[in-house]
Structure P
Amino acid sequence: MRRWHVILIIILLLGCWLLRWPLSPRQAIDMLVVNKTVPDEHFREHSAIFWIAEHRRFSKPDGSFYRMEKDYLGYHPETGKQETLTASDLENPDLLYLADSYGIYDYPEGFEIYELQLPHKIQDIELLYGGFALSEVEAIEEFAKNKNKIVIGEHNIFGYPTYIDPLASTRLQAVFAVSYTGWLARYYSDLNEMAFWLKAVYEKIYGKVWDLSGPGMVFIREEIPAFDWRSDLVIFTAEELTGPWPVINTDASRLAVRTSRNIPYLYWVEVLEVHPEAEVLAYYEMPLSGESRTALDKRGLPDRFPVLVQYNPPGEARRIYFAGDFADQLPALLSSRLTGSAGLQRFISYLPGLPVEYRFYFQMYEPLLTNILHDAGGQ
């Protein structure tokens, strides 16, 4: 066989493989994503949800694909529209995804300038929209009573500004059978990149001028009298870490999907207490030395705590809670309309030079959410 024949066959085979995506069947799912944190038109807090839905060919009931620019409820930056979740919004969906509620703020010098200045100064900002009101929580509670429905929630739907109304926050926590302790944890590749308000808390508590840099772990608790939370901060520097970063440790068999174990996760995580009736499917684990754990013990904090919780009460909706900011991901490396795109990116996420965040995106979040969407569409 001539060389050009071989090349032609390879091209034809590759073309047939690539054409599988537009020719593959679609699975209809009625999904409502709620995102109240859309400061610009990057849609970072929910774009990963829509990338996965399109790549795995989950469509709206009318057969068209979901669009991250319009197919969500929340704040719409192009028009300034502010939406409130109501019972009528939840009459038809099979899946409700509460992606983020931190909200929209008035930044005196603009959002981009605020982001650049965050590690270096405190800039007063004003809340314009965000959090879940009690009426919205009541609508979520009613939806969660429906059998064959699925509710997904993730950080920070319990926190600020929802907890301005303690009853709304507490009842929303009860939907997922968890209790938020007020503590947040995060890994920083450079502690000097922490927000300036965290550095101010450090100087207030420890009476020392901020001089920390390099990799480290941070635990922070805001002072909220309504919950009897007192302001506190614990920091672990590189010398106190026994590994390069914290990981999510999961048992793939319990998730019913193929995921990796010990997956690096570098963003914010809530410290939760899980009610006995719920099931912990994955834990967040930190590489801390024995001596370092003493600081956590004094505050009643574990060095291993739930990050993925499932609550499935008989005759009601299945509830899944992500204690991390799971949907807040870097943009995918390849198009969602490329056959095998997720699998290929899962493979290349191990390559040196790529941000380690891609390992979480494609080794855990993508297969997990794909499985949940399959379940919702098959109800």
Structure Q
Amino acid sequence: MKRALLVEDLPQVAQHLQAMLAREQDVELAGVQTQADAAIAQATTEKPDIVMIDALLQGKTTGFDVAKRVRAASPGTRIVLVTVPQKPVEPKPELGIDAVFVLPGGANELGVALGIGKAAKVAAGTIVAVYSPKGGTGKTTLALNLACVLRRQGKAVALLDGVMQFGSIRHVLQVPPSARSFVDLPAAGAMKTSIGEVLWEGPGGVHILLSPARPEEADLVQAADIATAMKLLAESHDYVIVDTPSRLTEDTLAILDAASLVLLVVTYMSATVANARSAIDTFEALGYKGQKPILLVVNQADTAAGMSKGGLEHALNLPVVAEVPTDWKTVSESLNKQQPFVLASPTAPVSKALDQLATALVSQQRK
């Protein structure tokens, strides 16, 4: 269910749009605001999934101004401008306009603008492979907490444990013994009808596809099936976060091939940077350069050890989208209690850094 906020100062138009929204089964009206400031305040605090804004809003603050400010306050919100044929508007996500609804459009046009119409459902979600060529960088912890942050922002999020042997996600969460895993999925074409039944709902409402419970069961999973599962999850989720094995095995390459973008987790340590450089060379040999974004995330970034963000970007020729500080107490407690730290300690600096990472991902997707 998507929550929608309507910003409209003409009563008759507001009533008409309310009636249209009421007929959408997948939409719940979060409120109607006639004033720009009140609309921005509600969008900032509640972060609805959708905000519909009259492009012809009267007053000092225009509909376009409202769109920009809502985008800044809530990057995950879909912003739809409402206009008339005489005043055409072009969708420009970088300016806070994801879609345009032209009055007097019908239910199909409204559904597409809201992102819930049949045409809108064709588009797949973003698949993010969280990868590090070196163990101990915090890759799994970042993947889990990133998924929780995106879900908290109102996104439909799936988390796939791509480390099939010994797993990783099931060891940092309180997974019940009855939870099903990848080995419960049928192969190939039959997977589509049953994948929803195998997902376990984890903290904050994240849908998790777990790796096998026993190491020997990893041999039952084929690399092609992992890629198929990722694509199927992307059909029903806005984001699919995949915790990726460090070794460049057949499974790892299948995950990286299917991913929309790669988050490469590094630290300010020379050995990690050297491994990352080798991985990037491999990515270029595989043809990823120019095909999909490869973004750097620096974990334990306050342990610079003589390195800098600019120096790292220069050395690896890739942008750093987030720097995550060290917080041994918060992270250790979350791992021992098997609770994501962004949920247990949302105001901690490490949690705020994950918020910034999620915002950067949303911005990257819009680009």
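Read-outs: derived from the displayed coordinates by stated rules, not from any lab. Predicted model, so just to flag it, every value in this text is computed and none were measured. Cβ atoms are built from the backbone, for glycine too; each structure is taken alone.
Here are a few things to note about the model shown:
- For 19 (relative contact order in percent (Cα under 8 Å, 6 or more apart), calculated) the corresponding structure among P, Q: P
- Answer label among P, Q for the case where mean count of other Cβ atoms within 10 Å over residues 283-290, calculated from the coordinates, equals 12.8: Q
- Which of P, Q yields -7500 [helix-only ellipticity at 222 nm (-39500 (n - 2.57) for each DSSP H run of 4 or more, over all residues; to 500), calculated]: P
- Label whose coordinates, when mean count of other Cβ atoms within 10 Å over residues 227-234 is calculated, return 21.1 (choices P, Q): Q
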